Structure 1
Amino acid sequence: MMNIGILTYHFSDNYGALMQAYALRQWFISNGVNANFLPYHPSYVEEGGRLDRPWRLSLWRKNVTILYMRLSHLRRQILGDKAQQIAFEAFRAEHLGISSPRLSDGASLEAIVRSYDMLVCGSDQIWNPSIQRGLDPVYFLDIPGSEGIRKVAYAPSFGRSAIEPDYLEELGRLLSGLDAVSVREASGLAILDAAGFDKCSSLVVPDPTILLGQFDNLLDTDEKLQDENVFCYALRTDEVIRDVAECVASIFAAPLYSPRGGRQRWRDIGHGVEPGPVEWLRMLSRSRIVISNSFHGVALSVVLRKPFIAVALPGKRAGMNARVENLLDAVGLAERLIKAVNVEELRRLVETPIDWDAANARIAGIRSKAEAFLHFQIEAVRRKLS
């Protein structure tokens, strides 16, 4: 059987990151190929990594970011909910098939990649240059020992509508090493073009959660199980979304619940809870309506045909809204995104049924294009192996 190695943020204690990782692997398995995650887990992604020449004043912003991430990670390890942490690890073991020890640099992957017939990078924001690392060549499959292996990018995200010009030359070089390129957002094509990559040879494909389209294996067997709760999934900030969620809960006279994240710096929105990944998905699925400023909170609401309101990130984070905007435009639900609290507008949205038949017809077309892209890559490898 063909072996595919996937590079993404499978190690993150983030609900959306784990759901997209699960979805991509499950799609490959359901299409008759063996797929596993490369155990690449660099310390800079969630733990900050090493300080970079702290004596240089010009690097103060970078090093402050690293220190902050270190402290946040340490705080979560010491004060975080232990049952929730165990649930994340259990999900990785049971549903992602993670068993290999963690590797933190590309050179350590050399012996592993030789066992794969194809490497896939994506999805998630693996191409979003961080202040502490910049672009990571490993997430472009620039790995020792990978020569001759087909390399495919499936729906990676830059996490923003543009990147700094200083990265464009390196980005163009890294892209040239890939055999096939797709991105998650239409805005990503413009970034490819700015880097000198022929955007006509790449395409926009949906997040793996939409590619897979169903999570029956993770949900309750009783599909009709539902409660009256408002489910609020907030990331990065509670600005705007807190007022929206409280307003919607007031309209319904319903309880309001929100899952806590490891980097939450705000008081709970409604009743704070600490579910593991499976229970988080079930809470979202059972709720009366979902309020979220997270891409995956919105994407999974669409997949599960769950009434939702998407809340745009405000201020300096507004550039990150391209991900949700692109998704909602693609499925014809752009009116479900709001940028400010307006009671009458919120009342209209919660009282207006979503035309799921029309949305699903669009999703089917998007999914078909993505599946054709992946099937082409699989067949290219099969021809080579035969």
Structure 2
Amino acid sequence: MSKPQTNLPNLFFISLPENLNTRISGFTLDPSVLLPVEIPPGEEELRLENLSWEMIIAGMLKILAYEPEHVHAGYYRRFVLAAKPDVPGQLEQAGLMKAREKEFELAEDIFRALAGLMPDSVAYILNLALLSEERSSIYGELKKTDLEEYYLGQAFEYYKKALSLDPEGPETCYSAGYFFLKNGNIEKAENCFRLYLKKSGNDKKKKEIQSLLEKLARRINSDILFKEAFDFIQLGREEEGIKKIRIFLGDFPDYPNAWFLLGWAYRRLKQYEKGRDAFLHALELDMPHTDTLNELAICLMELGDFSESRERLAQALTLEPENTKILSNLAILSLKENNEEDAEILFNQILEADPADAIAREYLAYLKNR
């Protein structure tokens, strides 16, 4: 009895008698190969009187789980499958049950053992990938970022391995596709989903994936539209930008950034009522943002609604108290209200924060020369 050949805890190795020539379901034992024995946690020594074949099989599965490249891994695989031909199905059911019960460590141990026992079977790699995904999601909800990222990376590695083993397998492509989609890799997701449609015989899932691919195509086209709209507006071609963003809103009517872009275009065209309405709609769809509040305040100011404009600027300042763009609009609003003293204070405050602010300098020069 010895404890060599592995760094795994709770494992001892035993040798069989040299003259032993036992066969198990067609498998012949090799006395030259040491057999691993897993002892119960808390025990430091192997008691030979307690030795059982189950302890030996448990030891082999532990090595296959965590050292699948072990020098005797192939022998251990053949041994386990000869001694316990039903073990893959039994272990898989146990692993799925542990996963459902959120006993993730045990579930991982079981699925790793299965992956080591059946290295050509992609099903157990997928189980490990899905398990890692779930663990990442749970840690994300708990705001444990390091663990969330660790298990996300682990899931990615398992999916890579699954795709290398079974690059066109329907279940592999289905699960990997959703993983890539969830994590923003649209190109890889689309590739997996297209392969799924070619290889799968599951009509219900194929319909689901076909619908998803159509939505992705619309989303990609819409992203292009959104960028084109932004570029047109920035280049001073607001009318063309408005046409593009209106098409985008036809597909994504609840996207607040699109309503902001629409409002920005109308404000630049001095169509302040339309700009105001677009910015108000953006605020209905999302939490208040400084830029939206500021742009809305400009529209309200130009429409003569000074009170509401000041309220929106004050709201923006609570989000970004040192934002000179907001302070500048507050100063301009004060001028429109004939409150030159407040305007001068605000412009000086801006110059303290940013001595190069040209607008503040121009207005202060204007006030000084009045």
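Of structures 1, 2, the largest value of relative contact order in percent (Cα under 8 Å, 6 or more apart) belongs to 1. 1, 2: which one has helix-only ellipticity at 222 nm (-39500 (n - 2.57) for each DSSP H run of 4 or more, over all residues; to 500), as calculated, at -23000? Going through each structure in turn, the value belongs to 2.
Work out the source of 21.6 here, i.e. which of 1, 2 gives that when Kirkwood radius over Cα pairs in Å is computed. Attributed to the structure labelled 1. When FRET efficiency 1/(1 + (r/R0)^6) of positions 168 and 208 (r between Cβ atoms, R0 = 25 Å, to 0.05) is calculated for each of 1, 2, the greatest value falls to 2. Each of structures 1, 2 was scored by mean count of other Cβ atoms within 10 Å over residues 200-207; the highest score is held by 1. Given that distance in nm of label points 7 Å out along Cα→Cβ at positions 104 and 296, derived from a single structure, equals 4.0, which label among 1, 2 identifies that structure? It was calculated from structure 2.
Read-outs throughout are calculated quantities, based only on the coordinates presented, and are distinct from any laboratory measurement. It should be emphasised that the depicted structure is a prediction, and the values quoted were computed from it without experimental measurement. Cβ atoms are built from the backbone, for glycine too; each structure is taken alone.
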